Structure P
Amino acid sequence: MNNSVGNTARLIWAGLRALLVLTVVCGVIYPLAITGVAQALFHDKANGSEIKAGGKVVGSELIGQTYNLPLKKGEETPAPDLKWFQPRPSNGLGVNSVNTQYKLILSGATNRSGDNPELIKWVTDAKAAVVKDNSVGGYKVKPSDVPADAVTSSGSGLDPQISPEYAKLQVHRVAEKNNLSVAQVDKLVQDHTDGRTLGFIGEPGVNVLTLNIALKELAAKG
C-alpha cells in the first residue's frame, strides 16, 4: 500500500514538473523568442503592416477600406466618393461601430454559384455603376472594359488590392474630380503597381490605400 501511494506521488510530481517545464518553454520562452525575432527582422509586418499618413496610422496594407460619401437620409448604403480610387466590392457578413472604415465583424465570400440570380443582379448592377461612374470628360467606358475584380468581391471580402486594369479604368474620373491631368494620375497608378511575387507568383496588383494616399498628396500640391 505504501509503495503504491509512493509511486503515485512520484508520478504526480513528475507530471507536475513536466507541466511546469513545458509551460515555461512553450508558453513563455518560445513566444518571447519568436516575438523578438519578428520584431527585429520583420518589425512592420509583425505589427500589422500599418500604413501611416500625416503622422498617424490610417490603415493596414493587408486590409481593404471603403471610400464613401456620408450616408444620406433614406439611403441604405452610402454612395462612393468618386474623387478616390475605389476598391473591390465588399461583401462582409456583419457590421459594427468600431471599424467605421469597413464596418465588418467577419469577412468572407458570398459563396453563391455563378448562376445564382442574386449574384447575377449584383454583378450586373455593379458593372452598370462602374461604367456610369467612370465615363467622364469624353472618356467612355464600355461594359467589356470592366474587369472582374471591379464587380466581384474577393474570397475574404477585404482584398486591399485591385488589378492594374481596374485602376487604369478609374484614372480619367479621378483626374477630373481632383483637377489633375490624366498623365499625372496614370503615373501614380504605374508607380503603385506591384508585380508578381518573385516574378511568377500571383498577379500584379495596386494597393488602393497607398495609391489614394499618394493621390491626396499630389492633389494637395496642385
Structure Q
Amino acid sequence: MKGVIFDFDGLIVDTETTWYEAFKKVFWESHQIDLDLKGYSQCIGTGNDVLYRYFRELAGESVNCELLEEHAALRYENMMKAPVLREGVKEYLDEAKQHNLKIALASSSSKKWVRTYLVQLNIMDYFEVINTKDDVSNIKPHPELYNKTLMDLDLSPQETIVFEDSLNGLSAAKQAGIRCVIVPNSVTRNLKFENFDDRIDSMTEISLSELLKKIERM
C-alpha cells in the first residue's frame, strides 16, 4: 500500500450532520414537511442536483430549492462556527505521513469549500493532491474524481485505499477499482452499504497500520 485517499465532507469533518439539521429546520418552517433522514442520506456525497430532485419530490416542482439552500446555509454557518475533525482523523494523517504514504483528498464539494476548512483546521500540508468538483467533469458516484486522483498520485488502484462515509463515495471508489473503507457518520450510519472492504465506526477503533495490514490480507 502506497497511498491513502480521503473524502472530505462527513468524513474529515462531519459537515453532513450539520447540513441535515439545517435543512430539516428550514424545510419544516417553510413547508411543514419533516425531512426524512433516510431519503436525505441518499443524496450525500454527490451534487446539489440530486438533493434538489429529492426536495421537489417532497414539496412539489414549484419548491424554490435555491432559497431553501440559502436559508439553510445561514443556519449551517451559525452551527458550524468552530469545526472540529472527526475522531482519529489527525492520528490517521500523522500515521500515513510517518509511513511515507502519499495522501490525497477527493471531494465532490468545491475547492474553496474544502481548502477553507483544511486551512482552518491546520491540516492542508498533509495532502499531496487535492481534487474537487472544480477539477473534473463528473463528480461522485462517477469514478472520475478517483481516477484523476490516482493519476495525480502516480499510483495504481491496488496500491491505494479510500476512506468514505457515503454510498455515492463508495460507488465512485469501487468503480475506480480502489479498495474502500467506510467510516459512516450519524447521517449515513444506517445506509445499506455493500461491497466495501471494511467498515469502522471511528478512526479511533483501529490504527491505520493495523487496518492496512488487515485489508492487505483479504
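Read the figures in this text as sums done on the coordinates, not as results from a lab. Source: prediction; values computed, not measured. Cβ atoms are built from the backbone, for glycine too; each structure is taken alone.
Brief remarks follow.
- Computed 0.6 for distance in nm of label points 7 Å out along Cα→Cβ at positions 77 and 125 - originating structure among P, Q: P
- Which of P, Q yields 18.8 [mean count of other Cβ atoms within 10 Å over residues 173-180, calculated]: P
- Given 10.0 for mean count of other Cβ atoms within 10 Å over residues 13-20, calculated: source structure among P, Q: P
- For Rg and Dmax of the Cα atoms in Å computed as 17.2, 53, the structure of P, Q it came from: Q
- Here relative contact order in percent (Cα under 8 Å, 6 or more apart) was derived from just one of the structures P, Q, and that gives 28; the source is Q.
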